[in-house]
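Engineer: Input: structures, listed below.
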Structure 1
Amino acid sequence: MPLNIPILLTWLRVAMIPLVVGVYYLPETWLPMHTKNVTAAAFFVIAAATDWLDGFLARRWNQTSSFGAFLDPVADKLMVTAALLSLLALGRVADLIALVIIGREITISALREWMAQIGASKSVAVNFLGKLKTTVQMIAIPLLLFNDSLFGIDASLLGGWMIYLAAVLTLWSMFYYMKLAWPQIRERSNVTGGAGAQK
């Protein structure tokens, strides 16, 4: 396993996931809810910043690796899923929204794995739509964690609207990737069906 600063930053992002979730399990006598919200939101923002920084440094220092390419999206998905489950438990995000976002990540991860196995991974490479979806998520989630007024803006209300937008973009990007992969899916299904018929 290669070990360099970009990968260490990715591991740091993974290590911060329990901090975002765990802060809400501390007794109220230790941390009042407002402090928990601020702390969780700060941890998430720091973790999200490492997502940009590790990719930037990996490209700038020519330290990209296959392991880093594997670990980076895994860290992102774990971070988003953990935060959404916390928000779900706190009643700040709807069940359906969390299901759509998490379900899409599982579906597209499985699709990319299958496409890689047949040598067609470039067909479902991350594009602008996927990056936009991720950006909206990374803004919405800390706003919902913060759950207070920020510079005169209701962070909870803004975060609520943005997480709905993220869900729409999530479905849109999922259907887009499925459309790109459909020719391969149809071709492989025909091959499999033909083989089955011969048996």
Structure 2
Amino acid sequence: MARPRSFDEAAVLRVARDQFWETGYAGTKVDDIAAATGLGKGSLYGAFGDKHALFLRVFDYYCGEAGEGARHQLEGPDDTAYRRLGDHVRAIAESVAADQARRGCLIAKSTAECAEHDEAVAARSRQLFRDLRNHLTACVAGAQRAGDIDAGADPAHLAGLVLAVLRGLEALGKGGFEPDDVRAIAETALAVLPKPHLT
């Protein structure tokens, strides 16, 4: 009979996430994670597999949280869809503006580092970006039905534009863009969404 694990798996994954976030995939050693968690390498390998398997667990969990967080922020009735969309864009901008350490987004950082040569990371990133676009599309469509965005515009195209702006804000923040400039770009993105034509 296998012995039950004597550690909090979720806590270990959070520590591993922070280590990968800080030093990247290539720059992280299993020894670093073992030291940060207080676990032996054998325990880590036994619970999570090798470094790549552990990273994929961390990345998948983080992507899942990001997608679920966006869904929670964007879902709701049509009459408040435009407000929710604005709140979501501004929340991302504020998160970027507050990142004085330029830590950036784990998803963007990991995708940039790994997706070109790691199909598992590329596939998970694509799935997350599809999910985010779908959540944004549903919110835009709700705002269109409520009369806050031009109903003649393609909601998926507008959602793709918003998603590109949000991903771009994260890259600009990582590069040291001023917080007020980040906020201004977010407001401009919202302002250029097409309004209904008045008759």
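The numbers here are math on the coordinates, done by the rules we state, and not lab data. Just so it is clear, the structure is predicted and the values come from calculations on it, not from any experiment. Cβ atoms are built from the backbone, for glycine too; each structure is taken alone.
Engineer: Here distance in nm of label points 7 Å out along Cα→Cβ at positions 39 and 103 was calculated and came to 2.1; which of the structures 1, 2 was it taken from?
Structural biologist: The read-out comes from structure 2.
Engineer: Then there's this: Among the shown structures 1, 2, from which was the value 19.9 of mean count of other Cβ atoms within 10 Å over residues 55-62 calculated?
Structural biologist: It traces back to 2.
Engineer: To test your reading of the models, identify which of 1, 2 gives -24500 for helix-only ellipticity at 222 nm (-39500 (n - 2.57) for each DSSP H run of 4 or more, over all residues; to 500) when calculated.
Structural biologist: The structure behind it is 2.
Engineer: Consider the structures 1, 2: one of them gives 2.4 for distance in nm of label points 7 Å out along Cα→Cβ at positions 79 and 159 as calculated from the coordinates. Say which.
Structural biologist: Going through each structure in turn, the value belongs to 2.
Engineer: Of the structures labelled 1, 2, one was used to calculate distance in nm of label points 7 Å out along Cα→Cβ at positions 7 and 143, giving 3.7. Name it.
Structural biologist: That value comes from structure 1.
Engineer: Work out the source of 0.05 here, i.e. which of 1, 2 gives that when FRET efficiency 1/(1 + (r/R0)^6) of positions 23 and 151 (r between Cβ atoms, R0 = 30 Å, to 0.05) is computed. Kindly include the intermediate steps, with their values, before the conclusion.
Structural biologist: Working: 1: 0.85; 2: 0.05.
The structure behind it is 2.
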